[in-house]
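Structures are listed in the sections that come next.
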Structure P
Amino acid sequence: MATDASHPLSENLTAVLFDVTDGVGVITLNRPDKYNSCDLALVTELEHLYKEIRYDDSVKVVVLTGAGDKAFCTGIDRDFAMDNRQPDSPFMMDDPMLKLGPKQADLWKPVITAVNGMCGGGAFYALGESEFIIAAEHATFFDPHTTYGMAACFEPMFMFDQMPWGELVRMSLMGNYERISAQTAHGWGMVSEVVPGDQLLDHTMEIASKLASLPQIAVQGTMRALWARRNMPRTQAIATANHLVEIGNRPEALAEGQAFFKSGVRVTPTVR
């Protein structure tokens with residue numbers, strides 16, 4: 001595998017790490033002593049990476065993970081005061097945690113999230129905008145807001161389509177009294193796959209590398225169709241499908257696919 005640890009986007013980062021291997025950009029939340037919780041530097045650097053990756057054709061797929069094995073991310077750092085300057089109008093608000101989500105930055109390259117420990121609170125801004133989630137066996141999920149006297153609002157909204165309604169309600173209300181295991185989350189379909197912790201990154205990279213080998217305009221067009229249906233009523237989403245087909249089925253992508261078919265090479269599918 002060809003790893004570029006000196007990628008230009010990796011320069012001047014303090015709270016996240018970035019490297020590229022065979023078309024897969026790995027973003028690592030790098031505050032393990034704080035359970036990879038979010039301060040202003042982390043969310044700002046993450047948003048910057050998301051936006052710049054849109055212009056970098058060497059990055060076809062993103063893997064998002066956290067440093068260490070204790071936590072993926074535990075939301076906002078309670079010891080750090082975000083810039084709480086807000087507009088005077090009650091109808092406008094700046095939430096810096098929105099920077100955790102790749103779709104907020106208009107990034108339409110696949111993002112696979114590898115959860116390697118505790119995952120709570122504000123981490124759901126990122127999970128809710130990931131294509132899918134792979135979790136270590138020891139990963140746990142929770143939302144502590146109510147325990148600390150705060151309403152959980154953005155987080156359950158982002159996770160609304162990731163979890164069964166009753167389980168989302170229970171997690172959001174119960175605060176620190178309960179945590180969801182990776183195995184339980186997998187049973188709900190919230191987590192795509194559960195693997196041993198020491199295999200998490202390698203396994204996620206293997207999947208991401210396969211995804212990076214596909215014609216990318218076809219991948220991105222498929223993503224837009226999926227998210228259109230997720231975000232719109234069925235009839236409105238279907239009305240966009242022809243436009244997405246026209247945009248996503250570019251001649252060069254079709255030619256790439258046909259060339260692969262004519263080569264006689266056949267992939268060996270993984271049965272999950």
Structure Q
Amino acid sequence: MSLPWKHQPPRTVFISGGGSGIGREMAQQLAREGAHIALINRKLAPQVVAELRALALRADQRFESYSADVSDDVALQQVIQQAVQDLGAPDLAINSAGMQIAKPFEELSAAEFGRVIQVNLIGSRNFAAAVFPHLSQGAHLVLVASLAGLVGNFAYAAYCASKYGTVGLAEVLRIEWRLKGIDVSVCCPGEIDTPLMQEERRTLHPVSAAMKGFAGCLTVGPACRAMLQGIARREFEIVPGFRPKLTVFLSRHLGGLARGVADGIAAKAFKAFKRTLSKA
């Protein structure tokens with residue numbers, strides 16, 4: 001079933017972080033909508049391009065893969081320019097590149113904190129700046145942030161700071177770019193079962209895991225479908241899933257209660273963690 005596009009379906013889509021996880025799944029679903037797609041990833045993703053070709057709605061659809069780190073603004077601008085030459089200007093540009101280092105604040109080095117900010121927040125800025133000259137009236141920019149950009153979590157100092165910043169950036173761009181006829185959306189998903197999350201779980205602090213459990217975990221296909229439905233409707237803030245939506249609602253409208261619940265979950269998990277350490 002086609003997505004509920006407020007305007008016409010996008011002809012050309014640029015996706016950073018398209019080699020895996022959310023970006024990859026969004027690319028697959030958008031290929032079924034008939035779009036030409038440029039994947040921008042730290043490493044070339046020929047296997048994803050092959051997947052997209054198999055899913056194409058039309059024989060004339062084009063799919064290309066480019067290599068660039070979103071934290072490198074010069075390299076990213078060059079790659080975006082090349083993609084425009086190859087596929088044409090995007091009418092939908094999605095930044096889904098990101099990284100995570102989850103450690104309690106006192107264990108997090110300045111370099112680690114800075115790297116997360118550089119990729120997640122500065123990378124969002126770089127992507128927006130690189131695509132902006134090529135966006136015409138009616139185009140759409142999407143920044144993938146996180147539920148961690150709306151509520152806090154244990155051991156998420158760098159990640160939450162980067163994602164709160166991304167949400168703030170999107171808020172400002174929404175105001176500024178709307179005057180130019182360009183829409184901006186920010187996606188704030190909770191935990192999604194992606195390679196990034198699977199890697200994180202190997203070392204995730206038990207307190208972090210307990211707090212994340214309140215909002216639950218979504219499978220990547222339905223989560224991306226829900227986000228793309230919001231994108232198609234040109235919604236600004238998109239939070240997929242009932243439990244993540246409930247988490248945001250409680251945080252905004254019952255902040256004291258929400259913090260009390262979070263503190264209770266954290267205290268119980270931390271107590272259990274200390275008991276485990278004492279038995280080791």
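Read-outs throughout are calculated quantities, based only on the coordinates presented, and are distinct from any laboratory measurement. If you're wondering where the values come from, they're calculated on a predicted model, not measured in any experiment. Cβ atoms are built from the backbone, for glycine too; each structure is taken alone.
Here are a few things to note about the model shown:
- Among candidates P, Q, the computation of distance in nm of label points 7 Å out along Cα→Cβ at positions 79 and 231 that gave 3.7 used structure P.
- Answer label among P, Q for the case where distance in nm of label points 7 Å out along Cα→Cβ at positions 15 and 247, calculated from the coordinates, equals 2.3: Q
- When distance in nm of label points 7 Å out along Cα→Cβ at positions 7 and 159 is computed for each of P, Q, the one that comes out at 2.8 is P.
- Among P, Q, structure where helix-only ellipticity at 222 nm (-39500 (n - 2.57) for each DSSP H run of 4 or more, over all residues; to 500) as derived comes to -16000: Q
- Comparing volume of the Cα convex hull per residue in Å³ across structures P, Q, the highest figure is found for P.
- Origin of the derived value 1.4 (distance in nm of label points 7 Å out along Cα→Cβ at positions 63 and 199; candidates P, Q): P
- When distance in nm of label points 7 Å out along Cα→Cβ at positions 135 and 255 is computed across structures P, Q, the figure 2.9 traces back to Q.
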